[in-house]
Structure P
Amino acid sequence: MKIHVLGSAAGGGFPQWNCNCPHCAACRNDHPDYQPRTQSSIAVSANQTDWVLFNASPDILQQLKAFKTLQPARALRDTAIQAIFLMDAQIDHTTGLYMLREHRQPLPIWCHPLVRDDLVTGNPLFKVLSHYCGVDWHEVPLTPTGFDMATVPGLHFAALPLISNAPPYSPHRDQPQPGDNVGVTLTDTATGKTLFYAPGLGAMEPHVWQAMQSADCVLVDGTLWSDDEMIALGASAKTSRSMGHMPQSGPGGMLEWLDRLPAHTRKILIHINNTNPILNAQSPQRQELTRRGVEVCFDGMDIDL
C-alpha cells in the first residue's frame, strides 16, 4: 500500500493568506526552517494504478499537478482517482470537489449519510455539482466488518466514528453525532499491512485506541501543539479541544497516547495548523517529536506499507 500526502496543513494552509503570526511570516519570507504546506489530503493505492482520494481540499488542483501519478494520460480525459472518501463535511475537506466538476462521469463519493446531508442542505455542494458532473454517492457504514470499493482493488476499509465537531453550517454543530467525523483503517489485503487515518480527532475513545494499537502506521491529528495555542496568540478565543482537535502536548494530549503505541508503530502527524510551532524544523517542540519517534507530514511525502 502506498500513501501519498497531497497536503499536510490544516484549513487555510501554510502560510495562511491573511496571517502574520511568526510562523506564517517566516515561511512567507522563505525562512529555511519552514516548508509551505497545502490543506490536508492523501491519496492511497494498493496497485499504484487505482487510487482513492481522501478529502478534496481547496488546493486540489495544485496538489494534482504536483503528483503526476494521478494523471496517467491513457485517454483525452483521464484520472487515476477511482473514488473520493470524505472524512467529514468541513469546507477545507470538500471545496475541492468543485474543482473536479469537469469529470466526465458523476464523481464517485463515499461518505457517511450525515456528511451527505450537510453537503445537500447546510452547504449544498452536492446540489451544485448536479449541474455539472453530478455525484455518485456511496454510504460509508460504521460497522466493524468494513467494506470494499470495487474500483479500488486490494484495499479494505473500516470506518469508525470520532468525537470532533461538525461544520458551522451543520445542525450538529457543537453537538456532534456518530458519523459527522470518521476515522478509517485501511488494510492492504495482499500484505495485511494497515493504516489508521484520522486528520480530525477531538478525544480518545476505546474503539479509536484499539484501532490505533492495531495499525502498522497511524496518520493522525496534529492541528495544535497546546490546548490554548490560538488564545495565547490572540488568533481565536477557542481551545484546541473545543474545535474538535486533541492538542499534542499536556495531560491526555496526543503525544501521551502515541507514546503508548507498540514500538513498531509508525507515528505521523497531519493537518497541522499555521500557528503550531512544530512547523519550525528547529523548534524545541519539533525536537521533542523527534525524540519521541513522531514524524511531521509534509506535502509530497510517500508512506509505503
Structure Q
Amino acid sequence: MVTRVTNQGPLTGVRVIELAGIGPGPFASMMLADLGADVVRVDRPGGGGFGAFPGDLLNRNRRSIAVDLKQPEGRDLVLDLVAGADALVEGFRPGVTERLGLGPDDCLAANPKLVYGRMTGWGQDGPLAQRAGHDIDYLALTGALHGVGRAGERPVPPMNLLGDYGGGGMMLALGVVAALYAVRGGAPGQVVDAAIVDGVSVLATQIHALRGIGLWQDPRGVNLLDGGAPFYDTYECADGRYVAVGALEPQFYAELVRLTGFPPDGGDGPQDAGAAAGGEALDRDDPANWPALRAAWARLFRTRTR
C-alpha cells in the first residue's frame, strides 16, 4: 500500500475505489482525488499496460493496492472495499467487469448506495461497443476532428485532450459528483455511464449551434475560432518563437492595433500609432479581408522578437 498526503477539499470524506486503467478513467479519479476524495486504486499485479508508467501524474493523490481480479479472492477483496465506499470508477470494455463479478449489479448488491462510474469510448452497446479505440478515433466519428486544422490541410489531432480528458474523464467526474449528490439526498445507488463519443458531442454544442444559424462553415480553418480569423491566431516572431493573439472583441482589437502601430490598410508602410487606432481601412469583420490582414499581421510580428 502506497501512502499519500491527506487531501482536503469539497469531497473530503468520500471514498472512491478505482479499478486501474488508462487515460480518461485515471483522469476522472485524479480529479476526484484533487477535490479531496480518498481514492484507492486497484492495480493489476506487476502493473504494466499501455499508458502506465512510473511517475505518471494522472495517478497522483491516491493509495494503491495490487489485486488479481481474475481470482475469486481478488474479486471478494474488491467487493469488501466497495461495501465501505461511496463510488467506484472503472474503464474496461463493456462486459468485462460483469465477467469478473464486479459489474454494477454485483457491486450494488454489496453496497446499495454506491455510485458506479463507467468509462468507455463508444458506449455500453451499439455496433462499435466492443471495438478498441483511441482519442483520434472518437473525435473522427463525432466529427470534431474535422474542425481542427488549417484551411486546405488535413485535420490535426489535438493531442488527447479533447476526447480522453474533456469529453471522457471530465464528464465522468462530473457524473460521479452529480450522482453522489443525488445519493446523499436519499436516492438509491446510481450507475454513471460515460462515453467519450457522447461527451465530445456535448462539447461541440456551440459549434453545432453556430452552424445551424449560418455562422460556422464546414471547411476547417475559415471560421472565427478555428484559426480562420487573423485576430484569433498564432504568429511567428523574429526569433522563431510564437505569439498567440486573441483579440476577438472590437475594443481589444483596437488596443492591439494601437499598441503595435499596425497599418490600418494592411500595407507595409510605417503608421503613426494614433492614426492606426482610428484609421482602420480594412473591415476586420469581413472574412474577405482576412487573408490580407493575416499577411500584414504576419509581417509585423516577424519584425520583432517575442
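Brief remarks on what is shown
- Here the criterion is relative contact order in percent (Cα under 8 Å, 6 or more apart), and among P, Q the highest value is seen for P.
- With mean count of other Cβ atoms within 10 Å over residues 9-16 derived as 16.1, matching label from P, Q: Q
- Comparison of P, Q - label where mean count of other Cβ atoms within 10 Å over residues 17-24 is highest: Q
- semi-axes √(5λ) of the Cα gyration tensor in Å from the coordinates reads 28, 22, 20; which among P, Q: P
- Entry that produces 30, 19, 16 once semi-axes √(5λ) of the Cα gyration tensor in Å, for residues 33-208 alone is calculated, selected from P, Q: Q
- Read-out helix-only ellipticity at 222 nm (-39500 (n - 2.57) for each DSSP H run of 4 or more, over all residues; to 500), computed value -4500, structure in P, Q: P
- Looking at Rg/Rh (Cα atoms, Kirkwood Rh), for residues 121-192 alone over structures P, Q, structure Q comes out largest.
Readers should treat all values here as calculations from the given coordinates under stated rules, not as data from a laboratory. Note that the structure is a prediction, hence the values are computed from the model and not measured. Cβ atoms are built from the backbone, for glycine too; each structure is taken alone.
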